[in-house]
Structure 1
Amino acid sequence: MSMKDTITVITQTLKARLEQLENKRDILKAPELKQLYNAMKQLEPDERPAYGKAINELRVELEQLVVNHEDQLSTALIEPIDVTAPFDCNVPVEKRPRLLTVEHGSRHPLTTEREIVASIFNRMGYIVHDSRELDDDYHMFGALNFPEGHPARDDYDTFMTDEGLIAPAHTSTMQNRILRWYKPPISAVVIGRCFRNEDLDPRHEHTLNQVEGVYVDKKVNAGHLLATLQSFLEAYYKTEIEFRTQPAYFPFTEPSFEFALSCPFCHKKGCVICGQEGWIELIGCGMIHPNVLQEGGIDPREYTGFAWGFGLDRLVMMKHAIEDVRYFQSGKLAFLKQFK
C-alpha cells in the first residue's frame, strides 16, 4: 500500500472513531497520527515535503471537525427545568416557552494565527511539529551548546519543577530531536508555548507562543536564512516588508542575528511599544552552530543549516495593531470578541 493510500485509510478510520468519542479532542492524540509522523523517517528526502503537508492537512481537518462539533454544542437550545413545578404527575403544569440560548463564542486569535503560520510554512515545504511544555536540562541547554556552568545559562530565568524538569523558555528544546528524527535535507517548524520569569510590560509576558524553524542541507548560507524569513513575513502580512538585521549572540547559532521590522504603531518615529526605537525586534536567528549539528548526529563538515525563533504573540500584535501583549492571556471578553 502506498503512503498516500495509508493516509487515506487512516483518515477514514479516525473520522469514524471521532463519531464514537465522548471527548472529541481525544482524536487529536490518536496513535495513528504519531505513526504517520514517525513513518516520515523511512521516506526519501524529496518525498517528505508532500507527505508532511498531507499529514498536517489531515490534522487541520480533524481539528476543524472537533471545532464544528463544539460549535454545535454551544449553540444548542436548552429548555430549563422549572424547579418550582409540583412533583405530582396528575397535577397539570403550565409549559412556559422559555429557552436559554448559549452565546456563540469565538476562537482565540492566537489559535487562528497559528494555523495560518503553519499553513504558510507547509506551502514552503516545512513539516510542522508541536513543542513540549515540560522538558529536561539536556534539551534546554546541553544539546544547544550550553555547557555546565556556561554564563549564557544565566540569561534564561526558567521555571523548574522539584524533579528538575524545565518549563521550556524557547522552542529550541526541540531542535536536537528534529536533527535526529530526520536526515538532511531537513526543513521543520516547531510551534508551542514557552515560559519565562519576565517583568511584565506591553511587550513581555510570562507565557508566550514561539515558532522555531530549522533548515539543514549542503551549502546553506545566511542569505538563504534572510530570504526565507522575508518570504514568510511577506506571505503572512500580504505586503512587502522593511526589515533590518544586526549581530547578536546565541550559544546555538554562529553567526547570530536579530531580525527587526519597522514599528507599525509609530512608523519608525518612536513610541512606548517599540521602546522609542522605531523598530521591533521580531526574530532571533543565525547559522546553526557546528557543535549543535554534531550533537544532533549531523557532520558539520558536510552540512550547514540555519535556525530561527520568533514570538507568535508579537507577530499577531503587529498584524492587528494590538498595543499590549498581555491582552492575549487576560481573558478580557471585550478584546476577544473583536476577533469573531
Structure 2
Amino acid sequence: MRAAFMTAVNEVEVREDAEEPSLDPRGAVLRVEACGICGTDARTFFNGDPKAPVPWQLGHEPVGVLEEVGTDADLPPGVAAGDRVFLGSILTCGECRWCLEGFQNLCEDHLLYGYDPFPGAYAERAGVPPVATKNMIPLPPELPSDLATVADPFACALNGIEQLDIRLGDTVVILGTGPIGCWQAVMARDRGASKVYLTDVSSERLEIALDAIGHAVDDAWVSGDDNGVQDVLSRTDGVGVDRVSVAAPAKPAQQAALEMASKRAVVVYFAGLPKHDPVSPLDMNELHYKELSVRGAYGATHRQYRITMDYLARKQDELAKVVTHRWPLEKIAEAFETIRAGTGLKMVVMP
C-alpha cells in the first residue's frame, strides 16, 4: 500500500510498498478516505518528537471505511464492519478515575493515535489497535469525509468553549484565527454571545478566517504591539470582555488575555506552549484584583466527540469553508509547507 513517512525533520517520503497493517484479533483495519493534518502533526514535522521515531507514519484525524474487524474486537454500539467511521485520537484506559467520571481527555495513562507505538493514518489503510476501537463513531451518511476529519480538533475546540462557559449576552474575544479560533467563534455565537471579536498577528491569516466564518464575527483586527489589548478596551468602553479564549500558542497572547478581560471574566488557555519552554510570565495582579477565573482546556471527551459529529452534520454548509485545502497523499509535503506559510486553515490528506 501507499503511505507517507516522516523520514527526518521537515522531510517526508511517500512509499508505494509500505507494509499493510496487520489485523489484531481485538482490533480492526480502516480503509482511509481522509485524514486531517493536526497542529500536533505539524509541530512534529517541523521540530521532531521522540514519540515519532523516524521513519514514522503520522496522521491522527482519520475517517474511513471499517474494512476488517478482528474476531474478538469490542466495537461500540452502532458500529459494524463496512461502516464509515471517525476515529478519535486520544487513547484512554477506561479504568482510571478520570475516565470513569467522563473526563477521558485527562486519562492517567492516555496515549495518542499516530504516535509510538501506533502508526498513523497518512496511508491507504490504517490499523485500529484494541485500545482505540471504543473511539470509533459512525458518520452521518450525508457528512463528507473531508469535513468529518475535523471532528477531532472541533471536539477539542468545543471543550474550550464549554470551559469558557459563555452566557447569553457575554462579550467574547478569541486570540488566534486558526481552525480552532474559527470554530470557537461560530460556537460562541451559537451560545448567545452578544459580541464576538477575533484577532491575530497575521493579516493574511485573519483574512482567510473571515472569509470562512466572518458571518459569526462582529469585529476583527490585526493585533499591534500590545497584542490587541487597546483594541478590546476601545470597543468595550474600557471595561474589557467577559470571556477570552487564547487559541494561539504564544506567551504575549496569554498575558494580553488577562489585561483585556473585564472584572470577574473567564480566561481559557486553549493552546499549549512548547514542552521545552512552557513557563509564561503573567501579571498575577490582573487575576487577583479583577477576580478572574483562569482555566485550561485540553483534548476532548467521548461526549464531546458525539456532540461534534451531530453539529458538523447539521451545520456543514456553514463550517465546510474552514477546510481550505485537500491534498492527495503524494503532495503531503506541500500540505505541510502551506501550514508553515500560514496561507490556509484546515489541511486534509485524501489517500
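FYI, it's all coordinate maths here, none of it is from the lab. Owing to the predicted nature of the structure, the values given are computational and were not obtained by experimental measurement. Cβ atoms are built from the backbone, for glycine too; each structure is taken alone.
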(message) One of 1, 2 was used to compute relative contact order in percent (Cα under 8 Å, 6 or more apart), and the result was 15. Which label is that?
(response) 1
(request) Could you tell me which structure in 1, 2 was used to calculate helix-only ellipticity at 222 nm (-39500 (n - 2.57) for each DSSP H run of 4 or more, over all residues; to 500) as -8500? (result) 2
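Figure out for me which of the structures 1, 2 the number 198 belongs to, where volume of the Cα convex hull per residue in Å³ was derived from the coordinates. Write down the numbers at each step before the final one.
Working: 1: 198; 2: 129.
It traces back to 1.
Matching task: 21, 28, 20, 27, 5 is the computed value of P(r) over Cα pairs in 10 Å bins from 0, in percent, for residues 278-317 alone. Pick the structure from 1, 2.
Details: 1: 26, 36, 23, 14, 1; 2: 21, 28, 20, 27, 5.
Source structure: 2.
When distance in nm of label points 7 Å out along Cα→Cβ at positions 214 and 302 is calculated for each of the structures 1, 2, which structure yields the highest value?
Details: 1: 1.8; 2: 4.3.
That would be structure 2.
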